[in-house]
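In C-alpha cells below, several structures.
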Structure I
Amino acid sequence: MAKTKQKFFTRVAGWFRGMKSELKKVVWPTPKQTTNNSLVVLAVCGASAVVLWGCDELASGVVRILITLFG
C-alpha cells in the first residue's frame, strides 16, 4: 500500500512539474491588449443586445397585430 501511495505522489509531483513547465511557455497579453480585447467584447455584447432587443420588439409587434386582428 505504501508503494501505491508513493506512485500516486510521484505522479502528482510530475503533473505539477509539467504544469509549471507549460505555464512558463504562456505568452501573457500586455495591459494594452487586455484593454483592447475587453473593449471589443463589450462592443460585441452591446451590438448583440441591440439586435436581440430589435428582434424582440419586432416579434412583440407582430404578436400584438395578430391579437388585434384575430383576438
Structure II
Amino acid sequence: MNILIAERIKELMKEHKLNQVQLAAKIGLKQNTVSAWLLGKKEPCISSLWALADFFDTDIDFLVGRKEY
C-alpha cells in the first residue's frame, strides 16, 4: 500500500479529532478495516476512498497523494 494514503488518513483524523472507531462509524465500516489501512496491511477500495473524501470534504487525489493542499 502506498504509505502516503495511510499518512493522509491519519492527518485528517487528527485534524478532525477522530479515533479509528469514530471514523469507521462515520463512514460505515468496521474499526479493523480502518486499522488495516493505517498499518499498511490493506488499501481502501474505491468506494471507501469516495466515502473518506466525502466525509473529510476533500478529493481522492489528495488522499492518494496526487494533490497537495
Structure III
Amino acid sequence: MCELKKKINYTVVCVNEFANKFQLTPKDAFIYLYEYKGIAFIKEHYDIEHTLSLDDAVEDLTIICRNNGGEY
C-alpha cells in the first residue's frame, strides 16, 4: 500500500475513534479536528503516531485540540 493511502486510512481511523470517544458523528469529529489542528497534527506526526495505540493517538489529539482552543 502506498504511503499516502496508509496516512489517509490512519487519519480516517483516528477521526472515527475520536468521534466514538466524544459521541460525535465522524463528519463533526473531522470538522472539529480540522478546526483545532488535530488533522494537521496527524499529518505532521504520522511517523510516530501510527506506532502508538489508538487510545494514545486520541489522547494526543485531545491535548492538541484543547491547546488550540477546543473543548474536547
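Using the calculated result -24500 for helix-only ellipticity at 222 nm (-39500 (n - 2.57) for each DSSP H run of 4 or more, over all residues; to 500), pick out the matching structure from I, II, III. Spell out each step's value before the answer.
Values: I: -32500; II: -18000; III: -24500.
The structure behind it is III.
Check the numbers for distance in nm of label points 7 Å out along Cα→Cβ at positions 6 and 54 across I, II, III and tell me which is largest.
Details: I: 6.9; II: 2.7; III: 1.9.
The structure with the largest value is I.
Upon calculation of Rg and Dmax of the Cα atoms in Å from the atomic coordinates, which of the structures I, II, III produces 10.6, 28?
II
Only the coordinates and a few stated rules stand behind these numbers; no lab work does. Worth saying up front: this structure is predicted, and the values here are computed from it rather than measured. Cβ atoms are built from the backbone, for glycine too; each structure is taken alone.
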